[in-house]
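Pasting the structures in now, so scroll down.
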Structure 1
Amino acid sequence: MLTPCQNHNSKHRKKRLLVINPNTSKHVSLLLRDSISGVCGVHSDLDVITARWGASYIVDERSYAVAAHAALDTWSNAIQSQICKPDTVLIGCFGDPGLFALKECCDLPVTGLAEASFQQAAAIGDFAIVTGGRAWAPILERIARGTEFGTALTGIRTVEATGADLARDAHRAHELLYAACSEAASIPGVKSVILGGAGLVGFAKRLQPHFNIPLIDSVRAGAEVALAMAAEPSSG
């Protein structure tokens, strides 16, 4: 049974962000920590916790379904064992497995890499997505339709390599993602392109000089939105 987290908000202390990595890959957790710690800076504390079981990297519907359960298990274990006392929670996967279930059982602000980056992109206008792994396209289309930002999604471009593959080979990743972003940016009406996934972290910044519309890093967007949610006054 999931135990609701007690809200430890205090205006006199730093906010604590819990990032749940629903993959079992410790390398992905390190990518998330390295990127998000730069967003947190000295103003927020950060915990990154890796799922205890499931896929090392989510690549299809089956591993995505397992990851949703793993994300809830990770949350429950973290809170019951008092590993951390967060003010806000971020699901560190560009698919947000378990997002709505976690929102239901947790009395803290919760978001995921996809939801957060959709929010940032939709604030600019219509957007496209670039990510690794062909199987992700229908999953992301379904996720987008379930959010208030889905109508702004105008296209998805995937590359054959998975996010894990891209994270291992930066040179190949740069070439593949540049080509995919070029296609996405050329879609009529697109005002920004999201580079989605922990494995793609940092590439938005590297590729941005080649494009005249914003490239959004889903990991950075997730951290920014999660921390902004924690700073909002409680409605309870």
Structure 2
Amino acid sequence: MKIEYLGETGSTNEYIRRYLGGRENVIVCARRQTGGKGTKGRSFLSNEGGVYLSALFFYEKLPASRAFEVMAHSAVAVCRTAEAFGVQPEIKWANDVLAGHKKLCGILIENGVKGEFLDHSIIGIGLNAENDVSALGGIAISLSEAAGRRVTADEARQKLIEELLRPSAFADYLARVKFLGREVTVEENGRLFSAVAEEILPDGRLVVKNAEGVRRLSSAEITLKL
């Protein structure tokens, strides 16, 4: 598998697109991004000291209905990386990885579909390792802070690559989801409501229940009630 290391790039997700013409799996890593991308078009702070990588994986006859497996595997890979340094992370649906209720990383997945099948995925991960995240106003945390010791970007990057290449199962994802059975605030299409998070289905939908009944959410923001 090809692994390319860059000093700086705008966005590893954008850079890795040059490999879409082939069928070889590739990982691109950068020490710094000048145009890091988050979900919903948000910018992603990418100062040196963090892990910034994108993985391009191609598939053969993987049904598009199983696309959530890519997201789940990516979150598990980040969790396993954190666990290797003594951190106990948890997953907040769908793919936020937290440590001490603060965000440890950002994951952005862009899938390519052909007909009923998933052709490829670009998995972008920005993992806080030893970078300063204080500018984010206390909502983020680094591996170093969570572990109580310095975890270098090089150490974290190597472990994350290992975990991305290691298989995982849906059970591994569920084992790291800690909020099920608890009340959450859901924001869906501009509407806020409270509900109890019941389960996550294999296709990634979150099942919530309140006085209005049971809902199966495909896309929404949730906030845990601590």
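Comparing distance in nm of label points 7 Å out along Cα→Cβ at positions 132 and 204 across 1, 2, which structure shows the greatest value?
Details: 1: 1.7; 2: 3.6.
Answer by largest value of distance in nm of label points 7 Å out along Cα→Cβ at positions 132 and 204: 2.
Which of 1, 2 yields -13500 for helix-only ellipticity at 222 nm (-39500 (n - 2.57) for each DSSP H run of 4 or more, over all residues; to 500), as computed? Can you show the working numbers first?
Values: 1: -13500; 2: -5500.
Source structure: 1.
Once relative contact order in percent (Cα under 8 Å, 6 or more apart) is calculated for all of 1, 2, which comes out largest?
Values: 1: 22; 2: 17.
Largest value of relative contact order in percent (Cα under 8 Å, 6 or more apart): 1.
For the read-out percent of Cα pairs over 27 Å apart, a value of 33 was computed from one structure; give its label from 1, 2.
Values: 1: 28; 2: 33.
It must be structure 2, since only it matches.
Say we calculate distance in nm of label points 7 Å out along Cα→Cβ at positions 28 and 180 for every structure; which of 1, 2 gives the highest result?
Working: 1: 1.5; 2: 3.7.
When distance in nm of label points 7 Å out along Cα→Cβ at positions 28 and 180 is calculated for 1, 2, structure 2 comes out on top.
None of the figures in this text is laboratory data; all of them are computed from the coordinates on show. A quick note: this is a predicted structure, and the numbers were derived from the prediction, not measured. Cβ atoms are built from the backbone, for glycine too; each structure is taken alone.
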